[in-house]
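Structures given as structure tokens follow.
Nothing in this text is a laboratory measurement; each read-out follows from the coordinates by a stated rule. This is a predicted model, so every value here is computed, not measured. Cβ atoms are built from the backbone, for glycine too; each structure is taken alone.
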Structure 1
Amino acid sequence: MIHFVLLIVCAGAIYLSCEWFVNAVEWLGERLKVGKTAVGTILAAFGTALPESVVTLVAVTTGATDEAKQIGVGAAMGGPLALATIAYGVTGVMLLLKRRKQRLEVPAPTGTPENGPGDETLGNRKDMERLAKDQKWFLPIFFLKVALGLVAFAFKPALGVLFFAAYAVYFWREIRSSRAADDADADEDGEPEPLKLQPKAASPATWAVAVQTLATLVVIFIAAHFFVKQLDVIGPMLGLSATVTALLLSPIATELPEIMNAVIWVRQGKTKLALANISGSMMIQATVPSGIGLIFTSWHFDGPLLWSGIVTMAAITYLLLTMRAHRLTPARLAVAAGFYAVFAIGLVPILG
């Protein structure tokens, strides 16, 4: 029973910390003069994805056996899977709930066509192009990442550097394009809420922004670590094997900060930041942990890892095609979570 209580406490700590983190990171973006899109794709994504990258680094460099090192490889594959399915799906569900609530509070005028809360597209064609941009970057990089797990050759570890370089290029391109996009949008998402550490200051001190950002990251890292530990105990208690727990539950736990960020930003009406945080985190997960894994392990995939890669690519392909057709709605975004159910079902014959 204590483990379930601790699980709830850790989840609550992560949510509250993310409330303070997203508040601080928006002000950090103001201080660094980066575009608002980059606040989600770069600053928030880097902060919340850093713990997972550290987990991969520790696992592959200190693991005494190949099996121990495979934990790091599993983390490098499980992160993108959870983001491409659960994170996007939860965001879609939150948007559905938000729009349904708005319709109940403000009924449509008489004679207006009755569309469901999930039928309205998320932005205009330009917005869809921006959303699709990150998916276009992610998909080929992730495909290469999976393909390298199926072959063996002497200089494969050296290719890890290419993944770091790919993220560096993405980082530079995102910073430049985000500023230009924000100029065109004229601050569509509005100003950040007052800094929680200095709620009465119209413009908080830089030191307060830095302290709130770093302090919340520390709490998120610690709470996420203990959240995963509780799942490792609860999984067997529920009759789940260690492998199933690692592949199904742990990825959701490690990506919980990104999911919480998305929930908070959707609640604040900042959908673009929510989606940008997920796509930016996916780019980090596709490159940094992969580069670390390639350098320090054999990077060889078994059945479950290959299956996770296939499902991830299928989910992103679905989202990319929907975005390019300008047909991405909250309901269709929520469908992405179904790919995680497909992954879980597919694991049964693979592990059996």
Structure 2
Amino acid sequence: MAEFPLADLEPGARNLLLNCARAQAGDRILLVGEAGKDLYFEPELCTAVAQIAEGLGMKPEIIMTGPVADAGEFPAAVHAAMARADRTVFFSRLGDQVRFSLEGSKAVMAYTLTREHMAAPFASADFDAMKRVHDALLELILNARSWHMTGDCGTDLAGEIKPDRGSAIADFALELFPVMIFPPVHCRKMRGTLAIRHFVTSSSTRAYEDSTLVLDQPILAQVEDSRLVAFDGPAELVSRLKKQLERAAALTGGDPCRVNSWHTGINPGTFYNGDPYGDLEKWGTVAYGSPRYTHMHAAGIDPGDAAFHLMDLTIAFDDQVVWERGRMIFLDRPEIQAMLPADQRRFLNASVLRDIGIQAP
């Protein structure tokens, strides 16, 4: 791993602390990092951000702890530390596991896995401006009646959007940094063909053994009323997929064939260096912010514990195309570009698309 002087990390860290967490001088800042083996997040991130927080007059505290199986095993020591902190920042899978359930926590889940991510436009792109882009997209979604997604992979799906926010999307319980995604769109009357390719992983809500299933051939699933009702593919592979979905659904006792929700990345600066297949769950922890990447939560009680991964889709709400073959053309709308600082428009536009390690079909 290349060395990154503290000055290289400071723009991203200031964006995180000041613009995202809304921390101020004098605030107690809890930084939760990962301990143990097979870490997703570099522990050095906590140390670096703590130094920058001190320079801003804040009072940082660092807790390093290992990931847990699910939100129900959230460490008591972290809860206690959060209670005495003004703001909490997770550089840990712990935050990901409670992203739908940690209400009122004044917490941030940071998806900067490495110092390289913190030093890049991925993290330093102005949070407030990106949030305005996010909100404009969310307004478009909530005012739409339907959506339609297609891809060269064979996916051709459509669905409806309920007219009220609570029924249309699943809001997050803590702030995400950087701006990566919009809240998942609930699958309502979804129908069509879903191409299940590459692999199936967990949805990051719960950890369980053998949570990834690598697919050496695609499976085409027919979808009716947001349920997988038929599969076209090698019989042995289809059998393995069904068993994987059954295992995931058993964690909550829900329907293994239910597809609950989906969303697509909105941060063109998202990148992943290395082989995704070295650890697919780790890859998904950051790659999901890429506009190339759409993923669906499935198998069990919402949000479900399996995820399907689709690449380079064209997606429209009503008649408005937002992503075109994996590029977020919504970013190029004049009114959206006007929301962005002039010096950042060069890396916040539809032509920017960084490598996340998975090729298009």
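Some points to look at:
- Read-out P(r) over Cα pairs in 5 Å bins from 0, in percent, for residues 57-208 alone, computed value 1, 6, 9, 12, 14, 14, 13, 11, 9, 6, 3, 1, 1, 0, structure in 1, 2: 1
- Structure with the greatest value (metric relative contact order in percent (Cα under 8 Å, 6 or more apart), set 1, 2): 1
- Taking distance in nm of label points 7 Å out along Cα→Cβ at positions 129 and 153 as the criterion, the highest value among 1, 2 goes to 1.
- Computed -7000 for helix-only ellipticity at 222 nm (-39500 (n - 2.57) for each DSSP H run of 4 or more, over all residues; to 500) - originating structure among 1, 2: 2
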